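Each value in this text was obtained by applying a stated rule to the coordinates, not by laboratory testing. Given the structure is predicted, the values throughout are model-derived calculations rather than measurements. Cβ atoms are built from the backbone, for glycine too; each structure is taken alone.
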Structure I
């Protein structure tokens, strides 16, 4: 069946990675995937969480938020602290970013990733992972140059959504497709093809091993194209 925007089942939405959009952050990237727009910044801070103090090791963590009118109806700000969904996405971004590192032996510094959704049309967490990796690469370069420590950045990490819609596997779902999907999955990959995380849920019924394999094949092909866009944005 035709997709709402006319794409083929294996096509990504138009992807734009605008590096260095925030002049104050040590790393930043504005990522657009179709109608989803996320601003990712990476801040280098002296010090680490209490449980890490005295080890000589650094840390990478992430925060995620959605602006009130990022969606068709206003969403209240989370003034009392991050809700369950937000916390889960923050942890996903943090785990994904840490998979990009060769290690944490860069001194007691924290790299804090902030991913703010300006506009949402599906795939906000996957777009955040992709943009955060670009911001993280620049922040690691900055840390190595200014703190005269080891550059911990080892490889790119990217993410994309996949799903089963109307009985067929599709790549990079927008909101309309995500809402109708029988299966919805998010796949995080470390370059070139190592799986970091697979979040897959049957929204209705179940799904087969063959369907999972088709979705993973689409995700790996999609992240290969995202890696190419990240490298182009970073000039690597």
Structure II
């Protein structure tokens, strides 16, 4: 394992996270796959990673909980030296207007999408930064086109959480730029994953949004993974504090 860089993917069991994990394995990485509850999905992703000739470690943990994040990084430390972190875990909550959405749901989404992501980035810097004795590396945050579109009538709180991720990317990228750590984000547009049915409660949203996409099609998780792997790669060596939008023009 020492010869293969290790990437940690939060929320790596399904959707974009799973696609990133498998592509990272194909491109020569060993992978730590974090998941919150769906152990079967995480194991399927791990099997796909191993099929690419890579090592995989699955770690259960809720990124909304500080103690689970600490345990996740401790498990990763035992797996090998970390090279990259993909800050992917997130949720939307059920679609609706802000004034009809419970404060409990809003707090749940902010705890996961914002506080959790910031704490993951904090521990990543402690391992990657030359200031802390690390060898450098990269952090790729998964934002959303919702950060700019605002998602009115659907999930304004989610859009606000992803705007926070963009702020984290700009600020942290500049803060650690001279310490060997690059911090960037991918802003996916409409992507065909389970999140629409499992999180939003609005499985018809994908087809409803399609006409508003200039390319007139839905993106795939694999296309988002390609953008993530580019930002992790040496080809992006002079790119930091940057948001890459992958949205079909929307």
Structure III
């Protein structure tokens, strides 16, 4: 198991954002997380990645307790993440954006150029390498964010709602890129996604949060018929996904 949270909770004053969350991600898999707005998904990502400490519980990465580590230390241990709102340096080129990511997360300074070049080639960004990030479309911006993560030599890539704002065609293309990263790159992927049919398609296992608590964990296909998931998303009836609509 590459990532494990044990009884992780997070409170902001009287607001309980996470409560006793147990998560286990196996090395080499794609693991999906979903839930309604305010369920605690991004909070869970932020706690895992060291943006702020949990109020209770422990986090293990590769068997190592990383609960008290800073975000840059966690990144240098091999865990990298993207953000729900795309984060790039608009006045820098694609190449330099990726280089900044390596400098923050890579730790060692030797071999930076090689790692940047490898990430650009792996995600087929050669045609935009000298373009300023401000001129990129949303899809390419998301690829650049992932390339910066990959250049850190991460073992686990966390993606926070990566499909948000993309067209149907772009979603299909992006899912192929995620599979490429997972299968050909050998990198474990943990992603948050609102589009349930895409989550089911890409994930080997899935977890659903509601009000900061786990209400479902297991086979993604089970999301369709689980009573608690149905109640959270629709109130009653059955979970309707895009592929179910005639």
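Please state which of the structures I, II, III yields 16.0 when Kirkwood radius over Cα pairs in Å, for residues 44-155 alone is computed from it.
Working: I: 14.9; II: 16.0; III: 14.5.
Here the read-out was taken from II.
Out of I, II, III, which has the highest value for distance in nm of label points 7 Å out along Cα→Cβ at positions 124 and 180?
On the way: I: 2.3; II: 1.7; III: 0.5.
Checked I, II, III; max of distance in nm of label points 7 Å out along Cα→Cβ at positions 124 and 180 sits with I.
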Assign the value 29, 22, 15, calculated as semi-axes √(5λ) of the Cα gyration tensor in Å, to the correct structure from I, II, III.
-> III
